[in-house]
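Structures for review follow.
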Structure P
Amino acid sequence: MPISDSVKLEGKVTIFHPTLVNLYGCEVGDGSRIGAFVEIQKGAVIGRRCKISSHTFVCEGVTIEDECFIGHGVMFTNDRFPRATNPDGSPQSDADWSLELTRVRRRASIGSGATIVCGITIGEGALIAAGAVVARNVPDFAVVAGCPARVVGDVRKMSAAKAAATVNGYAEEAVG
C-alpha cells in the first residue's frame, strides 16, 4: 500500500497521486502538498503548508518545518557511512548504523536535484540552489549553491531577479 496506515496526516493534506507515493510511519502537516513518486520514511516529519515536489526522497531522521518548498528530485541522506553488510559479510540491520538527524527550518526552499547530507540544519528562509550538494549547516536566510554548497548571498538583501541571476550565474560558471 503506497500510504501506510502508520502515516499521520494532519488536517487537509493533498497527495496528488496517492497510488504513486510511498509514505510510511511519517507525519505530514495540514495544508501540505505531496507530488508523485515521493517517498517519506518512518520518523520523518513534514510541517504545515509545505510543498514536496515529485521524485523527492525524505528519509528517516529528517524534519522539515512549516512552509518549506522542496523541489523535484531532492535527496536527503541519514547515514554518513552507509554499508550493505558488516565486516563479516552479514547484512546490516538497524542496529548496525547511526541515524543522523537533519532539520530544514521554517520557510526554507530547496531547489530541484539538490542533495542534503545528513546531520545538518538548513536555516530559516534559506534558499538552496538546484543541484547543490549541502554538507554543512546553512545560516538563516543564506543563498547557497554549488558542490559543495557555499554561501553566495542573502535572500533578505536580494530581489528575486538578482537571487536567480546569482544562483544561475554561479551554476553557469561552475559548469563551465
Structure Q
Amino acid sequence: MTNTDVEPSVITREFDAPRNLVFDAWTKVEHLSNWMFPMPGCTCEYVSAVIEAGGESLHKVTMPNGREMWLLTNYVEVSAPHRLVFLQYMSNENGDILDPGHIPNWPQHMLATLEFEALSDAKTKLTFYWQPQDPTVEEIEAFEATRADHQGGWGAGMSQLTSYLATLSA
C-alpha cells in the first residue's frame, strides 16, 4: 500500500509516564481495554488480540447510550518501545471490514504510525501520524475536507489514555 503523497494528520502528545509503559498501553490488552475508546462512559472489550507484526485484534467499544462499534486492527510493525504501525477498520463482530459510512467517500484504508520518544525516565512524547493508504481522488478529498476535525477522534482517545496513565501512577 502507498499513501499517494497525502500529507498525514499529526497529533503530538506528552505523557507523564515512562516510554515502555506508554508503548505497553498501546500494545497490551490489559491496558487497551481501559482507554481505547473516545469518551468517558464507554467500555472496551477485546475478543481477540495478536499484537505483533502481521497480527490483528478485534474489539468492541460500547458507547454510553449502548450503541456498539466493532474495530479490526491489522498490525504492520510493532517495534517496542519505539514504533507502532497499524491499519484500523470499522468491522462487525466477526471481523468483516465494513464501509466506514460516517463520512461519504471516507478512505477505506487508514494507516496509523506512532513514534514514542523518551523525554525523561518519566515523560514520553508520542507523535501519531494518520493517513489514507491507496486513496481514490474522492477519498483524498474527504480526508482533506475533515482535516480540521482529525484531532477530535484520536485526540479524544489520547485524552482517555492520559487519564488512564494517571491512575497507574496514583
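Computing distance in nm of label points 7 Å out along Cα→Cβ at positions 42 and 130 for each of P, Q, which one ends up highest? Write out the running numbers ahead of the final one.
Working: P: 3.6; Q: 1.0.
Largest value of distance in nm of label points 7 Å out along Cα→Cβ at positions 42 and 130: P.
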P, Q: which one has relative contact order in percent (Cα under 8 Å, 6 or more apart), as calculated, at 12?
P
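helix-only ellipticity at 222 nm (-39500 (n - 2.57) for each DSSP H run of 4 or more, over all residues; to 500) computed as -3000: which structure among P, Q? Walk me through the intermediate numbers first.
Values: P: -3000; Q: -7500.
The read-out comes from structure P.
If you work out distance in nm of label points 7 Å out along Cα→Cβ at positions 58 and 90 for P, Q, which one comes out largest?
Numbers: P: 3.5; Q: 1.8.
Answer by largest value of distance in nm of label points 7 Å out along Cα→Cβ at positions 58 and 90: P.
Say we calculate mean count of other Cβ atoms within 10 Å over residues 26-33 for every structure; which of P, Q gives the highest result? Could the numbers behind the result be given before it?
Values: P: 19.6; Q: 17.1.
Largest calculated value belongs to P.
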Given structures P, Q, which gives the highest value for distance in nm of label points 7 Å out along Cα→Cβ at positions 82 and 146?
Q
Work out the source of 10, 38, 39, 12, 1 here, i.e. which of P, Q gives that when P(r) over Cα pairs in 10 Å bins from 0, in percent is computed.
Q
A value of 101 was computed for volume of the Cα convex hull per residue in Å³, for residues 50-113 alone; which of P, Q is the source structure?
Q
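Throughout, read-outs are computed from the coordinates displayed, never taken from laboratory work. Keep in mind it's a predicted model, so treat the numbers as computed, not measured. Cβ atoms are built from the backbone, for glycine too; each structure is taken alone.
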